[in-house]
Structure 1
Amino acid sequence: MATITVDHRTSSGKQAQTTSPEPKARPAVNPQPTRPAITVNGVVIPHASIAREVQNHPAESPAEAWTDAARALIVRELLLQEAGRLGIEAERREDNEGRQETEEEALIRTLMDKRISVPEADEPSCRHYYEKNLRLFRSADLFEAAHILFSADWNDKEAFTAALGSGKSAVALLMEKPIRFAELARQLSACSSSSEGGHLGQFTRDQVTPEFSAALDHLRPGEISPEPVETPYGVHIIRLDRRVDGRTLPFDAVHERIMDHLKESVWRRAAAQYISLLAGRTTIEGFDFGGADTPLVQ
């Protein structure tokens, strides 16, 4: 390693030489790629504004979130410029919680109200949608069950194998003496429900793992799972206590909800087309805006 000589004077006035290591050169830093400036009819969309907007656009990668945020701000600028061109004036509204629109939000809302007219969905259309999507209008199945949990990380093979062995031993015992379920839950379960004898109370499918839900479908009320049930949280012994099957809601109960859904769907398509038309006659630089899949300002 190269050295640098440093001149020092001793107490006798003689020169003394010491050496110190030469500073290491700093590694070259790869510069961040420079993003082009984005403009809409010459109006700049600042990168700082896009960076703040990113938090409103969760995505699989930072680059995708940046793109979505930039697109949203471009749409916003398109609409504000059009509102200005048309001389639109808007009154700010308040929601039910007393939150007031910003000036820009009010302008965009008024512009869209003036430019987009969507008819109400008629009853035949609503009935057609209802009949084609009955699964959307079915109440959830309701379960009451108890379990004994032998906790283990699914990715820890050794721990999971041990938990599975404990689960099989518990199942064998319960097949002979099912009355001991609550007792074993209190003694062995790693779940907080152990103090209640393993009782989980009432729940729906979306409140448990898919594996737990699938196991319930193979049990009748009062039955205990004949094999341990494996989930990412460990090994479960399940007892189904009660099941209430969901039912399909009648058309009259969901008619208004369907009508609102269809109206919103049509409005969104019309709004996307309107924004695409605006973009087509606007000079947008520094960004590939695209067309039909343009998301709307929320």
Structure 2
Amino acid sequence: MRYTLRQLEVFLAIAQAGNLTRAAAHLNMSQSAASSALKDLENQFDVLLFDRVGKRLQLSDRGHQLRPSAERLMAMADDLEQNLLNNADAGPLNIGATLSIGNYLAVQMVAEFMNTHPGAPVTLDVENTAHIAERVLNFELDIGMIEGEYQHPQLEIHPWRADELTVFCSPDHPLANTPELSDNDLTSVAWILRETGSGTRQAFNRAMQGLLPKLTIALELQHTEAIKRAVHENLGVGCLSLMTLEDEFNSGKLVRLSTPTRDLHRRLYLIQHKQKYQSAGIQAWMKLCDKWSS
């Protein structure tokens, strides 16, 4: 064999970091050792894996073509190493989840996964849909759990479970005791919403088609807890996933509003890179997702 796993590891680390220094630090190598490993790999096969753009190393066309195969091979090697070391039935797992899923579903799922597979380390990255999809595409995450519809030719999109957004307000808001909100009501209030790029905002915009130009967006916030706090302070009306609001509704801290003219139902999705190796850890997580699909 004319290449080593260490050479592939350096290649993939640089592909993710876009910088030799950061890649070497990630691998606990000296910069010169990492540079030498990359040069040896390129020279052995007379191939240019990166274009040098200033201090950045950007994947060449050939590098882009080879990366998925290298990712799969390293993932298989990691699986084998885990089995050799501790006979674990699931290896390392990197999960990404959007905020509502991450804070209200994924943490519980990770706890169950770790109880079932005690030897398997799990990381959980919680961000918005666009960020999670980008990291899945860059092979930094094994699986993404997202709220929004996201299309990309390199992604497998798996419908997962049903979800519902709901409009809500402070108990002191003028609409708090209104049985059903009309479209006129919806255009008369100030809105406190998630930021553009989030799955929740995408679903809200779709539900409010025809009304969007008339809506007053008072605040855009990146975190559900900040939105709930702002609505509780009566700064406006919010719209979030029902699963994030059950405690506040039960306690009376916030009031659920009925919007019969608007369909706020949606689906949650699982995303994977089409060329991602299906490790034992990924397969175990997908089984767990099936269990949590309703």
Legend entry - mean count of other Cβ atoms within 10 Å over residues 128-135 derived as 12.4 - corresponding label from 1, 2: 1
Legend entry - Origin of the value 60, where percent of Cα pairs over 34 Å apart was derived from one of 1, 2: 1
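Each value in this text was obtained by applying a stated rule to the coordinates, not by laboratory testing. What you see is a predicted model; the values in this text were computed from it and never measured. Cβ atoms are built from the backbone, for glycine too; each structure is taken alone.
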